[in-house]
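K.L.:
Read through the structures below before going on.
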Structure I
Amino acid sequence: MRKLQIAFFLIVAFSGCQQKPTNTRSVSAPDADRTAKVYTTAHHLNLKMTLTDSLLFENFEQPRETQAAIVIDSTKKFQNFLGIGAAFTDAAAETFFKLSEENQGRFLDAYFNVEKGIGYSLARTTIHSCDFSSNSYTYIDEGDAELKSFTVDHDKKFRIPFIKKAIDAAGGDLMIYASPWSPPAFMKTNNNMLQGGKLKTEFYQVWANYFVKFINAYEKEGIPIWGLTIQNEPMAVQRWESCIYTAEEERDFLKNNLGPTLEKEGWGDKKIIVWDHNRDLLFQRANIIFNDPDASKYAWGAGFHWYEDWKDGIPMFENVEAVNEAYPDKNLIFTEGCNEKYELKRIEEEDPKLAERYGKSMINDFNNGTVAWTDWNILLDETGGPNHVGNLCFSPVHGDTKTDELTFTFSYYYIGHFSKFIRPGARRISSVSSANNILTTAFLNTDESIIVIAMNQGENEISFTLTLNSKTAKLKTPPHSIQTIVLNAL
């Protein structure tokens, strides 16, 4: 396996990547001498978020019929951007603390420092165990319906200290939301945390109280909880922790139990995210819940995953668009995605499809109204775990617990092309590509810098033009590459 030495990563991969301080003047058409910086990650060219070009904008050039072109209109503004991040699982935390203190610090900088790394601003964590835990566990003694034994002491060994270090590395501010994979076994119809089953109706209120206990405990530890999802993948019977809710059951639990309980206990400001499963049934779930005013008033938005495309490779981005169009007052957040089958050979060969799955999904999800995007495990070990049911997978960064080396995959850099440059509070702006092989999205940051993402998923280099407000620049994109074009405010 190719090992990317972390020192080389910090010195080379981000050299010249810092955005310059900008003023707050209005964005106007680029002057003839205005330039944009281009950062490129390209497979087989050893380019990893490397500053590769400075563009000169000159008079508008009309594209020819067969010419590739991206056109930006900064006056057409859409959703507000909240952030990009990943999940703090038990597996990630356990792997982190097996690294040397030096590499722990470098890992944290690489993910959470805006200048040295890619500036994650969002994170997800689990309510007790999931498949990426070393074992199944809850926060109470089995059968304790009164929750008298509730404690998060289990998490204090690895996960809570890990999250605190990440918050510090992010400058003290990190939006964190939490998801349960299963209620305790005695609360379920199959009396098992694994293999699906449903939450028994007599435990709806007890389970809602459990959410409150979790928030109270984590807030007491100094970890603010920004939001919650009701259930991870509520329509999947998994061999690991899982629980089934129909749309009507999730709706009723939200409006009769979870929503009123959070409000009563002083946590009415917590963002409640429904669905938290694949794009395929996203609209159906949103339709049932958001059309019920008594449930909808508690729902901040809907979350979704990308695993609907694991068989045929066709992501259902149109379903995200459909929810955005039908419920413009609700928010859309990508809550989980990873490359599922862990094969060391694919990392060694740097298969472009692994990283391009991230780029394609992020561009299309943002273009269809998504406000935030969350990767799955932020770190895994050399096996793609630990995982108590052997459900191993990829992570953008792997830590070898035997050699104390970090491997930064191309997926890490692809995500970084978004998270480093598009900052919380940005607004998506109009961005259209005339070439099928070039995908694009664009954002206007609060400092009025414009960020354009261009991803070439083809086998050939492509020359294209970039036009903004009647000014045009020319550039090239290598095969299997992603570029971030940064236009700082005047």
Structure II
Amino acid sequence: MLNTQKDQLFTLVKSLTKAEKRNFRLYVNRLQSAGDTKFLQLFDVLDRLQEYDEETILKRLGEVEKRHLPNLKRHLYKQILTSLRLIHIQKNIDIQIREQLDFARILYGKGMYMQSLRLLERIKKTALEHHQDILHLEILEFEKMIEARHITRSRKVENKMEGLLEEAAHRSYVTHYSNLFSNFNIQVHGWYIVHGHVRNEAQEQAVKAFFESNMPKGWDEKKLTFFERANWYQSMMWCHYIRLDLGQAAGQARLWVQLFQDNAQMKQMDPDLYMRAMYYLLVLLYLMRAGAEFAEHLEAFEQFEREFRGQMNDNSRMISFVYLNLSRLNHCLLARNFKEGIRLAGRIEKELPHFEAYMDVHRSLLFYFKFAYLYFSDGQYEKALEYLNEIIHQKSAHLREDLHYNARLLHLLCHYELGHYDLLDYLLSSIRRQFNQGADISEMSRHTLRFLRQLAQAPPAGHPQAFRRFHAGIQGLLEDKYERKALNYLDIPAWVEGKVKG
């Protein structure tokens, strides 16, 4: 079952590793010399609890009144984050740069502006090497402010001031276009979330017009920085994906992955973005049925995960778990290796509770759908129904329409295979109303729903002939590009063909 939302402080405490808890206690002992503090007592109580219970907390704290508990929780939350910052500063280059920038401001505040300038010069190189464009601009603006207000040796160095102004102007240009590209990426992705894929030529023209009107203008591709390119490749991938031009979308995803191959240090600096690039390339290769290339990139993804697992933070480990395991399940479906997929599903299901508190609901239910599809493909229909019921009875507003409708349709196929014809007829009445109201439903799904109603009302002896007629009737849909993508998530023609061939 999916986890419900918990208290924020409790979730943070439970997310801590043993090393992080030990470090927090050492940090508190350095902070407070007079034994245990109240917020440390609260930390110990929360650490021992299995579920958040405010009455139990107040009972164990003793002296703390209920009206003081919110302030105590806020203080503990802040102290935990401060201690975590001290641990993770060596792993995150942006945190390191911000710390040095803070030191430079402190030095400036004490009147040591020459020392501040020297520190800024050092971290400016670090920001440039690691593509931290916004922090780089912030450093330059601070340098300009010092130079404008004080007489420094920089004015005696030939072209030093001109170089600083030119660098600041260039970085402003880069930051401006980075903002435009990231905005465009979010807009295109947002279009897909709201509208899904195009379903006809009219929608395709509308999408093209949207892209052309929102696409950044006046930029030079040769001058694009790392993150500008990353956002541009993502945007174009989504543009082609929405239009169901899978070949062009995969081409952009390959460029996105290649960007990390050409800038190898960025895999370690931003592993989340690299894993996202790998995952979407694998999704597109799965949809294109490119088995050999899929296996090659999946192996590269697994090698990356093995190499960097120890350096990943909690969020990166969660992303790795989701993207890598969904890709592994897709590989089993692509290779039609259902037995191996079911064994993999069993291992994933045991680990899933450790990550569900930090995952969005859609990702969790996508795992359930993959599990159900594997069990259905292997002929274990009762087991498939267990996972499908989790999706169907989920009331989350964040559930994607296409996942819900595919789950309902697969649910009907399972009941048909189990011979539950009376139940099938009953379920069809309610599902038909939902399908009529839905927008993102393929014609194949609508045809299948009508076909199942015919089967439910026909004697079993007439089913083989009905399958042959339905098989012949859907052949035209297989050539329609607006239908092909849906078949990768629920391959109705393969199921029908299996029935026709017996």
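The numbers here are math on the coordinates, done by the rules we state, and not lab data. Quick caveat: nothing in here was measured; it's all calculated off a predicted structure. Cβ atoms are built from the backbone, for glycine too; each structure is taken alone.
K.L.:
Which of I, II yields 95, 65, 38 for Cα extents along the principal axes in Å, as computed?
P.N.:
II
K.L.:
Let me ask something else about it. Just checking, which of I, II has the largest value of distance in nm of label points 7 Å out along Cα→Cβ at positions 113 and 449?
P.N.:
II
K.L.:
I have 17.8 for Kirkwood radius over Cα pairs in Å, for residues 193-376 alone, calculated from one of the structures I, II. Which structure is it?
P.N.:
Attributed to the structure labelled II.
K.L.:
Here's something else I'd like to know. Can you say which of I, II returns 24.9 when mean count of other Cβ atoms within 10 Å over residues 81-88 is computed?
P.N.:
Working through the options, I get structure I.
K.L.:
Still on this structure: Given that relative contact order in percent (Cα under 8 Å, 6 or more apart), derived from a single structure, equals 9, which label among I, II identifies that structure?
P.N.:
Working through the options, I get structure II.
K.L.:
Starting from the value 0.00: which structure in I, II was FRET efficiency 1/(1 + (r/R0)^6) of positions 161 and 353 (r between Cβ atoms, R0 = 30 Å, to 0.05) calculated from?
P.N.:
Clearly, the read-out refers to II.
K.L.:
Hey, helix-only ellipticity at 222 nm (-39500 (n - 2.57) for each DSSP H run of 4 or more, over all residues; to 500) derived from one of I, II reads -25000; which structure?
P.N.:
Corresponding structure: II.
K.L.:
While we're looking at this one, here's another question. Identify the structure, out of I, II, from whose coordinates FRET efficiency 1/(1 + (r/R0)^6) of positions 97 and 313 (r between Cβ atoms, R0 = 35 Å, to 0.05) was calculated to give 0.45.
P.N.:
Going label by label, the one that fits is I.
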